[in-house]
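So, here come the structures, one by one.
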Structure P
């Protein structure tokens, strides 16, 4: 089995924060009146860090990610990306990969990856070369001419990741991108994601319900409470890199997973 390349020590020296969330709260207004979704969220993600957010269903994880992406406006508080607000979607600063790949069925894999660049214009040859480079990065360089119905679930998510990276954003947000995959494919995709992260040095904020996936991927896991969501705990994952599947059987891995689970279970 191919191993990810040796990573530099992480966290290492202090680095600038790629993401800053300061006193963010969010309230929905519906037929039942005001419903608080998030309250007083404070978090920082240093550049190049892999941060995972976990918490019970309905705790506001996806709402927080939507605000980080500029797709939703917080009721109060401030969100900064590289020191600047992000009041609207800005795929050159923040890429997003959702649970569903949401590929256009009438476009090939390479055309789906190229699509965000096509919206901006520019030389077609440069756009295609960039899209092909991203497909190669995710291991699909020989599948660029395939249509979505010709790809497996894991392949579709690889195309989605390539599309999220094609404009070279420093920050990549991922909302349960492997949740719909079978366990074997999910583990393989997590392993591949670490390889891509290592090669691109992106800052990743990743949402999952899987505590095993969280510990395997993360530098730090942020544990959220039930609604209204707030940060309960920040768990540093001090496992060596590159991560291996064998680590999942170690006492240290189990202790970290149990700490996260106890935080979630106590507040459900």
Structure Q
């Protein structure tokens, strides 16, 4: 597992936690420079997604490593943590476990889906081949690129990089990450003194995701955006600029 710190080192601390099958380099590539102008960034790559040959174990083991880093390097406190998609599950765990303190937990279009063990095994068995099959043939690669460009309004270079990123990671890590995310549950009505849970709600995901945010967190700050899941990270400035402005407001910059 790797941690890298960069950006405005006199700014507020903001940990970036990537989503499913991603490292921070691919997940935040199009916005990292703008975030770095204002924030002291802490960039995380999980076991299995850090280029060191490790395998992703499970959500709690990785959460504990993140907690240890925050305690050892930042005295147990962060101004903010931004989790993209699955990364939001880590933000939720960090908040509810209360081993460290985060002033602003920011959830980037996280689905916060949870299930029992049997259902999770079935889902991961079905989804893992899809997540690892983008590069099986040139035809599949081109088809996936086209879908990404249509759905998320990615440019061709961004779509190419996104598809290529999935080929870097071990299938076991991808399966473990997807499966253990489903079985690592959040409590309902989480409320921690001094912590605000902020949600970047992509309304094209559907109303059920907003209902989950209201279910798992008491008094969440939900900001609605007319976009697809995490489109602000890949779809260009018209999506990125409003969300970056909201993040500044969340962090009180």
Where is mean count of other Cβ atoms within 10 Å over residues 20-27 largest, in which of P, Q? Q
Of the structures labelled P, Q, which one yields 117 when volume of the Cα convex hull per residue in Å³ is computed from its coordinates? Q
Using the calculated result 31, 20, 17 for Cα extents along the principal axes in Å, for residues 100-155 alone, pick out the matching structure from P, Q. P
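For the read-out helix-only ellipticity at 222 nm (-39500 (n - 2.57) for each DSSP H run of 4 or more, over all residues; to 500), a value of -14500 was computed from one structure; give its label from P, Q.
Answer by label: Q.
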In terms of FRET efficiency 1/(1 + (r/R0)^6) of positions 116 and 148 (r between Cβ atoms, R0 = 35 Å, to 0.05), which of structures P, Q is highest? P
Relative contact order in percent (Cα under 8 Å, 6 or more apart) gets 26 when computed on, of labels P, Q, structure P
Check the numbers for distance in nm of label points 7 Å out along Cα→Cβ at positions 164 and 204 across P, Q and tell me which is largest. Q
Ranking P, Q by distance in nm of label points 7 Å out along Cα→Cβ at positions 92 and 124, the structure that comes out highest: P
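Bear in mind these aren't lab numbers, they're just calculated from the coordinates by the rules spelled out. For clarity, every value in this text was computed on a predicted model and none was experimentally measured. Cβ atoms are built from the backbone, for glycine too; each structure is taken alone.
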